[in-house]
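Every read-out reported here was derived from the displayed coordinates using simple, explicitly stated rules and does not represent laboratory data. Everything numeric here is computed off the predicted structure, so don't read it as measured data. Cβ atoms are built from the backbone, for glycine too; each structure is taken alone.
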Structure I
Amino acid sequence: MYETYKGYEIRVRWNDETFGFDFSVRDENGREIARSEASYFYDSNALKAAKEAVDQKMNEK
């Protein structure tokens, strides 16, 4: 799954090793700014966590 959120690219994908969904977040230059530490049972939970990571990153600026 791919989504753009507040200018950041979020990718959620299935991880066969952990049997769950992982996310990664990249900025407009393609640099990774966040990655899930744990896998999520539902893709919607991984997407929600990714959006929270973006919001947190934006609050740090």
Structure II
Amino acid sequence: MSYEGIVAVGLLTRTDLDVLGPGFTRLWPVDETPCFDGLLQAIDDADRDLRHCIDEQPVR
């Protein structure tokens, strides 16, 4: 089984979705998504951790 990881998270308007067209099928409306604040916090934490790892890389 192949794993399809998340490649982007975005906040889109209905107009944005109309422009993206019917091929854009995997979305979760914010008002219908449980723990959305937790998701945003996890994204922020992952970004901070990545930046910390990058900052610790030795300069070549």
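Work out the source of 3.2 here, i.e. which of I, II gives that when distance in nm of label points 7 Å out along Cα→Cβ at positions 18 and 42 is computed. Checking each candidate, the match is II. Among the shown structures I, II, from which was the value -10000 of helix-only ellipticity at 222 nm (-39500 (n - 2.57) for each DSSP H run of 4 or more, over all residues; to 500) calculated? Comparing all candidates, it corresponds to I.
Each of I, II could give volume of the Cα convex hull per residue in Å³, but the derived value 174 comes from II. Taking distance in nm of label points 7 Å out along Cα→Cβ at positions 34 and 50 as the criterion, which structure among I, II has the greatest value? Sorting by distance in nm of label points 7 Å out along Cα→Cβ at positions 34 and 50 in descending order puts II first.
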